[in-house]
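Following this line, the structures themselves.
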Structure 1
Amino acid sequence: MKVIYDKETDTLSIILRTGKVAESDETRPGLILDYGKSGELLSLELLHASEQVNAPELVEFTLAGHGGAQRRSTMKPEPTLEEIHQKGLLALREALGRSGMIRFLQQFENGSGDYAKERHAWVDNTSMEEIIAQTSLGKKKKK
């Protein structure tokens, strides 16, 4: 079983079993049940989940074990890429200060231009002798 809460679409999905959905039925407004070809219930989808469920982003479940023992756990959702980005910037700023954070991030800026095209323009029109002559190896041989 898998529980998924999509914060962006405010949809809570409970997938009971895998299988190809043969039929979907909106039994009540905002509640969609998915069935397999043999009529088995595959999943439930709750639209506008935050309006119908307390804290849809937190999932608490209990597993009943042998001898009546129970195990309880609360799961938090995976952070979005934007949340990861913001937390990462905050951690960098706290650890390095503003200027240190900026200097660190500048190491990873995207370049511009087409490296492969520029390389071919340079390499395709240059002989191996010319390349060696322009390197320190070629300079040592001249001396």
Structure 2
Amino acid sequence: MKNATQKISLLFFSDQKDRASFRNGEIDTAELERRDETRQAEFWELANEMGCWPRLSDFGEEICTQFLALALHHHDLGRQQRLLQWIICLPKGEKLLRHEAYLCDRVLVREGKSQRFGTQYRIGKDGNQEQYPIDDPDNLNSHRTQYGFIEG
């Protein structure tokens, strides 16, 4: 487990460093994608070795959050779908529900569907950030409350 924790952190910090370098113009899209491809292969190998989403009781909130970031940045939709099934299967006390919500929305949006929790954004035609469509806007706050985004 200690080895998995270290690998998750190393992959996460590499991911964040590369995204900062991209935002700062230090690397271009092609270089970011090349680095992502290598990192995502390592992440997927690690995920398969673990065989499940990291449990809070084993890894703690920080490492589980880093694992989520790596899952969200993965380019392979099939792998994201599999990771979503892993987190869904965990008991509520072994995961942060908002992590499940973020990954659920990412998968739904990538599948061309409306999101449930309102966590995914894009740049609109006017250049401003906008939410991807939400499947049930009237119950959005209820869904968000159930998954820990809003205090109940």
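Just so you know, all these numbers are worked out from the coordinates, no wet-lab data involved. Since the model is a prediction, treat every value here as computed from it, not as a measurement. Cβ atoms are built from the backbone, for glycine too; each structure is taken alone.
If Rg/Rh (Cα atoms, Kirkwood Rh) is calculated from each of 1, 2, which structure is the one that comes out at 0.97?
Structure of origin is 2.
Out of 1, 2, choose the structure whose coordinates give distance in nm of label points 7 Å out along Cα→Cβ at positions 57 and 105 equal to 2.9 when calculated.
The read-out comes from structure 2.
To which of 1, 2 does the computed value 0.55 (FRET efficiency 1/(1 + (r/R0)^6) of positions 1 and 121 (r between Cβ atoms, R0 = 35 Å, to 0.05)) belong?
Computed on structure 2.
One of 1, 2 was used to compute relative contact order in percent (Cα under 8 Å, 6 or more apart), and the answer was 16. Which one was it?
2
Of the structures labelled 1, 2, which one yields -11000 when helix-only ellipticity at 222 nm (-39500 (n - 2.57) for each DSSP H run of 4 or more, over all residues; to 500) is computed from its coordinates?
Derived from the structure labelled 1.
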